[in-house]
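Alright, structures below, take your time with them.
Each reported figure results from applying straightforward, stated rules to the coordinates on display, with no laboratory input. Nothing here was measured: the structure is a model prediction, and the numbers come from that model. Cβ atoms are built from the backbone, for glycine too; each structure is taken alone.
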Structure P
């Protein structure tokens, strides 16, 4: 082969690889993406498979009585702001007295008040927030900030109002617990589009709508290219629509979810369009929410909506969500 032809061939091969066509697939076990710091990876691995039988049974005890059986110490960092009656996805992290995240098999108990009979344990598997290095932004999750993994439990709330919560994590020294409280609204009061409903056909921002200003289009560093117009894609192809602002995120989990979107696009991009929409007008919180978020009635961020090719929502996630939850949501729309 002539030298010039060989050079051209090598350049083309490099470009194809850079576009993702020959990138290696993410590991089947997301825990392999967690840094191999002493004990961290194994702790996260154990946290992914909690067993309800390893936690104290409620057996008619009040939430306070259960709490009295469990050593206090950590704090629960809530990562969900919208909880409704019925089964709701409750996400959180556990923070030790030293300020560092705690990873271990975890479960949740709830009751309307601490003096009411406890319900649970609801197991809360850990879900990895860390992606492969090639998809990490400067706002990426690390093993220390904010979390390498987040816990998520499907919890049943029987009525609206304030609920008491006890989160329990099992470690080498036994079970430790953290009390907290959440507000639950009636399902009918939830105005955010839900699974089974048609997605609002709203135009999302593109490079053209911001007149080429990438800083307005995307606060992720570096900016992604997940900025097709949702209104032009929905109904033609499944869509994963992510509302997040990596740099300005109030809950500090928008960077990781945007990175996860990029990683999953490498796997599912031929079957589904991945779109990221920033949150604030001109990326200024004082100017309020951008029109697409208003159309979805979003009270918080980040949010993920998976929409099938018919334009109907097949999954929605709010707050912090990791690789497992994101990928499971994507699969509902294929």
Structure Q
């Protein structure tokens, strides 16, 4: 059984970001703008959002952030209101990000427009998949009546561009640019260090979600949230030319699914341990019988698909670099 899903849309980190910040510091940050009596920035600019051209504050002071809480927090946003980070996002957040998450007024999963108005925001940002924006989750007219509202689509196909636009809207471009530079440095290092291995090796990425039914695993396709950074580091991910983000596959088809791959990658959590949802796969007899498993060609790699940004992917790449070093061919 295969069910496809269509596309929509640490220490090293500190050192890399520190270096990147030094390189980008010359660009500076926008000067503080005068504020009115409500504390909102009075100077505005035109911003090209996915819901049109919106006049937004140059230096927003009271942001309501709707949608992917973990991404806002990872970008350095300190919103006055935001949905609480989910249980899936929390393990990937720093202690500071968790504090900001708790300090913001919880806007909940369903928008309370009176509550939002009471927060007197000068900017409302929505970072969510198109199905949420185009459905009945948000009433743009009511949001715009409270404060300038920009919608940026959360899309697996273009997350780098979209998160960059989000960082621009909320005034966090400097940190975003530094994280992008650090990410690029790390992917280049991996490509260089393991050039020979990566040139002659194919990989396949397996996963499993908390909601995945028993007897089923997830085959991640190239371009997805977990395989994407691995591809940036030079890994050749199978299956080639897939049109979907991922597919649900029966455990009975596990051997056939991974047969063409030299190395299997499976997900580790923020604590470095196998993701609980994937544990049943590792415990199965069919997994233990796979040639890749028996030959030391199955690698656990951190996979943070819950917080979408360059900096959130750097620990994933660090984990990958450590895992590649354990392959027999790496020696």
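Assign the value 25.0, calculated as mean count of other Cβ atoms within 10 Å over residues 62-69, to the correct structure from P, Q.
Q
Thinking of P, Q, which structure, once Rg and Dmax of the Cα atoms in Å is computed, gives back 21.2, 69? The partial results should precede the final answer.
Working: P: 21.4, 82; Q: 21.2, 69.
Only one of P, Q returns 21.2, 69 for Rg and Dmax of the Cα atoms in Å, namely Q.
Give the label, chosen from P, Q, of the structure having the highest value of mean count of other Cβ atoms within 10 Å over residues 126-133.
Answer by largest value of mean count of other Cβ atoms within 10 Å over residues 126-133: P.
When distance in nm of label points 7 Å out along Cα→Cβ at positions 286 and 318 is computed for each of P, Q, which one produces 3.5?
It traces back to Q.
Okay, next question. Of the structures labelled P, Q, which one yields -10000 when helix-only ellipticity at 222 nm (-39500 (n - 2.57) for each DSSP H run of 4 or more, over all residues; to 500) is computed from its coordinates?
That value comes from structure Q.
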